[in-house]
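Take a look at the structures listed below.
Rule-based calculations on the coordinates, nothing more; no lab input. All values derive from a computational prediction rather than experimental measurement. Cβ atoms are built from the backbone, for glycine too; each structure is taken alone.
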Structure P
Amino acid sequence: MKRRIIPVFVPHKGCPHDCIFCNQKKITGVSTDVSANDVKNIIEQYLETMNGDLHIEVAFFGGSFTAIDMNIQKELLSVAKEYVDKGIIKDIRLSTRPDCIDEAILDNLKEHKVSIIELGVQSMDDDVLEQSIRGHSQDDVLNAVKLIKKYGFELGLQMMLGLPSDTEQKCIQTANKFIDLRPSFVRIYPTLVVKDTGLEKLYKENKYSPFDLDNTIEISKKLLIKFQLENIKVIRVGLQTTEDISLGKDVVCGPHHPSLRELIEARIYRDYIENVIKSEDIEKSIIVYVNKKNVSKIVGNKKSNIIYLYERYNVKMSVKEENLDVDEFCFGYNEVLNKTSLNEIYKNLYNLYNI
């Protein structure tokens, strides 16, 4: 069953902290309050465009939902609950902070049939959290996760790469701690320098530099593989491009790319094919047979993988569509045809990356 999400962006006034990286108005494009009537109108507008047998969710994004006044939470959730009661909506999802979770809050969410809670954790390193003026510690995360699981909610965790004092090793340690917490899914966001934030001030004072795009890809490929091998879905990598979220507008600098995940997956495939070329002593050419959905990822952005392998190893790579499952790959070289799976590719690279 196809999944469709109806996004409802709540006002930033719910968040009790001004994190150094955040200007929620710029990120969501929302600066006004949202009423119950607004929620109803948004849901109805989206439903008009949805046909067929769909798994539909209402998702409250854009702020720390459970930090909003309890009466407002109830007002907004009650609208979504009506559609759940009617069987039109399957899930209600919201995002919030780890320090805005307690039993009273979760009792209310259960009563209003919320089923999925995403925690904006960002990092499991206390120094990174402190430098980012995040306002919570990793202990708050552990306590929130314990309660959320006790109540039976589906759990999602969000992490950010490249916050103040962050490093590749700290990102990997955060991923390892996420894995220990066993969420159903994660989101990975690179830190961008947004206008009118504390981070922009530090950047202009030469006290902060974001990860560059290549570094972000290198770190993210390792995180993606770690999560996937642990059967933890990575449902998003990078902020969605909007009219506001684009370099040169409200994003001052940082590793923003409209197809960041595809760049990361292309790098994963390039690394695997490069290792095959070296380990199998391929001298002239290699043919990769894939499902059509994977062609662009094997080829790379602007044929970057084909160019890289030829310039570095003088090996010509050709990519051909084949009637294969999306997780199946065939490699032809030295008069040999080897078939493998995405999971085997991940296992191979996990060892190669030594993570």
Structure Q
Amino acid sequence: MKLKQLGILMFLCLSISFATAQTVSKTLFVAKAGTLKEQLTEKEAKSVTHLTITGKLNAKDFKLMRDSLVKLETLDISNASITLYMGREGTYPEKYYVYPMSCIPAYAFCNAEKGTIRGKKSLKKIMLPTSTINIEDCAFKDCSNLTLMMINRKTAPNLLPEALNDSLTAVFIPVGCRDAYKHKKGWEKFAILEGTPETLTISLTKAGELGNEIMKAGHQPSELNYLTIKGSINEDDFKVIRDFMPNLVSLDLSATTATEIPNFTFTQKKYLMSVNLPQKLQVIGERAFSGCIHLSGELLIPRTVTAIKEGAFIDCDMLSKVIVQGDKLSVLGKDLFRETSKQKIEFRK
């Protein structure tokens, strides 16, 4: 019995250690801009994944975050201020540069030294200061995993050339301010949502109960942005997704039992940016994703899929590629992407 208890204790300790190794959070106050380096040990710099900073920052601090915080995933500088810096120790590649106050510096998270563009791939989520007036040149260029930005600012900051990824970042802003962003040059390319992101992971033991289980978890379907579903789902659950979830940004169905995406399930979901399809999926229905204007990157089609029906991806112009795995696909509908379908589909054995 004692050996068994010891084994359980060791397992729990290992589990806790593993979880801790995955997420390392740190909150810092920086009294003097340019001194963030003094607040972090070398070990912390190499391990921190979630960082909250208050106080004052300048381009030297952004360079440190870009180059030295190798695992940084989430950055909250919403309550920090950005001060003026002039010099050679900032983020701009290999030159003296003037970095204005209240601006996300040029090349803040994109290292372009020696002519090579390297965006910060670890960065997934950022909360910007309310005082931000500009997002400078190439600040987030090639940050291909940055999928969520929050700006608690009623007027849209200016976007300078190549400041932000065109298709991969969902931007959350204060309620009632969408028009102010949509009418600002550059912002019309992005999925702009009001409020704070709503995230939910839900496991269904009985198909057809998605709506009820979401409300039991304290959410309204219409408010959800990031949703992971596990377990048994059926056509009734897809109807809930189709009819009552207009603000979905990301949906993970990979651990569900679904074998078919019904016709028109995601039609006109204009904020939807990413979908992980069910592992046992067989059929993608007619116009299933048509009008998903922000669906981006590569969509991986499971090896089990036998049919992709007509018009499944019409107007998904930001979707770079549909990758069909395996050799079971026997039905490929017409006009999947209108005239560009041949260029968008890649077959992999």
Structure R
Amino acid sequence: MVVIGAGQAGLSSAYFLRRHGVDFVVLDANATPGGAWRHRRPGLVMEHVHGFHALPGLALPDADPDEPASAAITAYFARYEAEFDLPVLRPVRVTAVTEAGDGRLVVATDSGEWTTRAVVNATGTWDKPFWPRYPGQDAFLGRQLHSADYRSPEDFRGERVVVVGGGTAAVEALLEIGPVAAETTWATRRPPVFRDEPFTPEWGRAAVAKVAERVAAGLPPASVVSVTDLALTPRIRAAIADGPLRRRPMFTEITPTGVRWPDGAETEADTILWATGFRAALDHLAPLRLRAPGGGIPMTGTRVTADPRVHLVGYGPSASTIGANRAGRAAVAELRAYLAAPATATA
């Protein structure tokens, strides 16, 4: 079996495959362990990491609250791979998954090909940042960055910054950039919804159910914030009162020197930071024609409904650390049953 990706979902799947004695390999495009965490900005420290769940079988060691999450979690992932002797090959970038012609799949990479009866896809979203398009965007004379490229608030010192997006990434950027920037402006398509209550298991289950419903219907997964809302912490409450989190409705166009609002007024900007999320990195699965007319991939649990050889973990309702752990276990349980059945010439 081939597991594509060595982030939380891929390592969880690998753990259960190893535990049950299944022959497999993990192909990871990154040069070192850590998955998406190795790319996180240094300013994201462990104190501000919420909802991270340890991988199965190995507790997450206590970390200094001020330690960058990129360092702490990357080290934990590296230890995990070594602890369970997981066969991770890197850097290996998967370019396409195609039919072998005998019921098996061919996983083509920049380092050769693997033929397999099943694939666990755990490629996440980090490699596919979403950039919306607006009139005048190409004529803007300042910088345009995606939140994936954001590293430090010092990069924005003294600048006029427009932050676009209604999720946690936008909120965190505004909180960090606000004290050093000359001016920040927050623009979102919809008014942000803040919830002044703890994130309970019931709240989490309801959010997962909403995403699962979309995925089962063949629609792309919704953004995280659209199903969870934003937590109204004391830090965020103060920022709303003081100014950095005063939101404006979306601008209508981008000018060479800033953005123009529906009433015709213009706000000048040196940088536009697009905190507009990510899309699932699934282009390599395109040859299998798994997408529905709605643009998503219909799923039954972790299995692609139309193809029992392909499981997506860390996708849709399992796109969280605890969800990825559960998805890895579920995918392996179902694939063990599938692999135990006699091989056929059709999927």
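Quick check: -8000 is what I get for helix-only ellipticity at 222 nm (-39500 (n - 2.57) for each DSSP H run of 4 or more, over all residues; to 500), calculated from one of P, Q, R. Which structure matches? Computing helix-only ellipticity at 222 nm (-39500 (n - 2.57) for each DSSP H run of 4 or more, over all residues; to 500) on every structure in P, Q, R gives -8000 only for R.
Supply the structure label, taken from P, Q, R, corresponding to distance in nm of label points 7 Å out along Cα→Cβ at positions 68 and 260 with the calculated value 4.1. Label of the originating structure: R.
Name the one structure among P, Q, R that distance in nm of label points 7 Å out along Cα→Cβ at positions 180 and 316 of 3.5 was derived from. Of the structures listed, the value fits Q. Each of P, Q, R could give relative contact order in percent (Cα under 8 Å, 6 or more apart), but the derived value 12 comes from P.
As an exercise: Cα extents along the principal axes in Å, calculated from one structure in P, Q, R, equals 69, 54, 38. Which structure is it? Of the options listed, only P reproduces it.
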